[in-house]
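Input: structures, listed below.
Derivation of every value follows stated rules applied to the coordinates shown; laboratory data play no part. Quick caveat, the model's predicted, so the values are computed rather than measured. Cβ atoms are built from the backbone, for glycine too; each structure is taken alone.
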Structure P
Amino acid sequence: MLGNRIKILREEKGLKQDELAKIIDVSPSTIGMYEINKREPNNEITLKLAEYFNVSTDYLLGKSDIRNPEKVNIDDVNVAFSSGYKGLNETNKMIIKNTIEGLLAKQKLDEDEKEN
């Protein structure tokens, strides 16, 4: 997964393997090995890649499909949630309602504790 993501991001920027290698200070063959999943970058290189491509490390590692969670539009999330919510049966809607109420109550308790 990581190799696929590196290749896709590199190609989106119009970079060749040797160009990306210079940017993150590795050999071109290392980039090739990453892209075919024969090698995995260490933490330092993973961070360099994430910073260069402006994506999260979770996205690079395939743990998330959201490239940059800081840039997620909450309105898009609300629309997606609302659309999915409408298709739920009454039992599942009640579970979500109760969960939200519980989270709000916990948040209020936490805020009250901070004030005291």
Structure Q
Amino acid sequence: MKIDGEMKTNSKLKVNDNVIVITGSDRGRKGKILKIDRKKGRVIVEGVNKKNKNMRATQENPKGGKISIEFPIAISNVLLFCDKCKKGTRIGVQQKDKTKSRVCRACGKSID
């Protein structure tokens, strides 16, 4: 859903979740979510979509030079990786005793 040019996502993914990339040049790679930008609908995944960036010399980094950092990818391009199923899976929500927990849709294993 777009509001004023910004993407509003209601994803069930959280920081530190293990995910697998399902589309793009990094398809099939697994990694941990480092950051989620829900307004833009993008995530930064550890070891995925790495690009070189030229850094200017500063007092902290007097030499400057190239560094390799992860750039964001669309949140729709990743799926949660289930350890029991050994593949990417959708997320369901199960309610027990007034507490909600995320579960794997394929096998029913609790994620939280």
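With FRET efficiency 1/(1 + (r/R0)^6) of positions 29 and 69 (r between Cβ atoms, R0 = 25 Å, to 0.05) coming out at 0.20, pick the structure among P, Q it was computed from. Going label by label, the one that fits is P.
Among candidates P, Q, the computation of log10 I(q)/I(0) by the Debye sum over Cα atoms at q = 0.30, 0.32 Å⁻¹, for residues 13-60 alone that gave -1.33, -1.38 used structure P. Here Kirkwood radius over Cα pairs in Å was calculated and came to 15.9; which of the structures P, Q was it taken from? The read-out was computed on structure Q.
Given that mean count of other Cβ atoms within 10 Å over residues 53-60, derived from a single structure, equals 17.0, which label among P, Q identifies that structure?
The structure behind it is P.
Starting from the value 0: which structure in P, Q was helix-only ellipticity at 222 nm (-39500 (n - 2.57) for each DSSP H run of 4 or more, over all residues; to 500) calculated from? Label of the source structure: Q.
Computing distance in nm of label points 7 Å out along Cα→Cβ at positions 45 and 85 across structures P, Q gives 4.5 for structure P.
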